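Below: a set of structures, written as structure tokens.
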Structure P
Amino acid sequence: MPRLRLEPSKRLFFNAPFLTKQKAALRLTNDEYWPIMYRIKCTSPRRYLLDKWTGALGVGDSALHIIRLLPLNYREGMWDRFTIEYCRVPSERVVAYDEKLLEQSDVLMQKSLRVCFHV
């Protein structure tokens, strides 16, 4: 079944101590039959730096995003989630990110990725 593929697919890991910036990679691959545009959302956006929060992918294309966790004081029970919202780019449009088109899309698909903190 065609879809947007995430690598890693379910969880993003960061290891203690959380006193310095840490990096993790997120690869998005478009296995759909049409071009897509996407935006990445996070439950705690001030805790992370991301090279790009939005983008567009042609059929079969992929994009690598580097996620940087800023130094933090970890507390038990802390959790975060990244959500990738995406939609089809209409055939008459250029394959590029368009916030207005994404907001007005009839079908907005989502994939989620949980952040795990290894203490």
Structure Q
Amino acid sequence: MSRFRILFIDEINARNHLKSFSVRFIGKLRSYLPATHIGILVDSDQRRHSAVRVDFQNIVDISLKPGSYYQIVGEALCDHVEPVTVRATLVRNVDGVDMKMYKQAVRDRRAYLYELS
């Protein structure tokens, strides 16, 4: 099993950890500043958009386009600021993903793993 926990953006922000944790999530790129390598990803399916800041400085050879969906794997840095900053180690464009189906699949996976434990 992966050491990266699959979370939704609002769950990343809700976690009260004293130390960093590994995370995998999908979000829609709202904005990206190439000079700082910082982007803001949102969960566009919610009425109140949850947002997470992503540091892309370790990512090379990828063109980030606002409005596109990306799967991010990385470390959520807990420095007690909102929104949480995730230092990306892997980025994949997932435009075309059915977000409702994806979220249902994550919920089903969680229920299945809960039954196994």
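Going by mean count of other Cβ atoms within 10 Å over residues 34-41, which of structures P, Q comes out largest?
Checked P, Q; max of mean count of other Cβ atoms within 10 Å over residues 34-41 sits with P.
Going by distance in nm of label points 7 Å out along Cα→Cβ at positions 58 and 106, which of structures P, Q comes out largest?
Evaluating distance in nm of label points 7 Å out along Cα→Cβ at positions 58 and 106 on every structure, the highest lands on P.
Of the structures labelled P, Q, which one yields 24 when relative contact order in percent (Cα under 8 Å, 6 or more apart) is computed from its coordinates?
Traced to structure Q.
If helix-only ellipticity at 222 nm (-39500 (n - 2.57) for each DSSP H run of 4 or more, over all residues; to 500) computes to -6500, which of P, Q did it come from?
Value -6500 for helix-only ellipticity at 222 nm (-39500 (n - 2.57) for each DSSP H run of 4 or more, over all residues; to 500) corresponds to Q out of P, Q.
Looking at structures P, Q, which one was volume of the Cα convex hull per residue in Å³ calculated from, given that it came out as 103? It would help to have the intermediate numbers written out before the result.
Values: P: 103; Q: 118.
Traced to structure P.
Here, each number is a calculation from the coordinates, and none is a lab measurement. From a predicted model like this one, the values you see are computed outputs, not experimental measurements. Cβ atoms are built from the backbone, for glycine too; each structure is taken alone.
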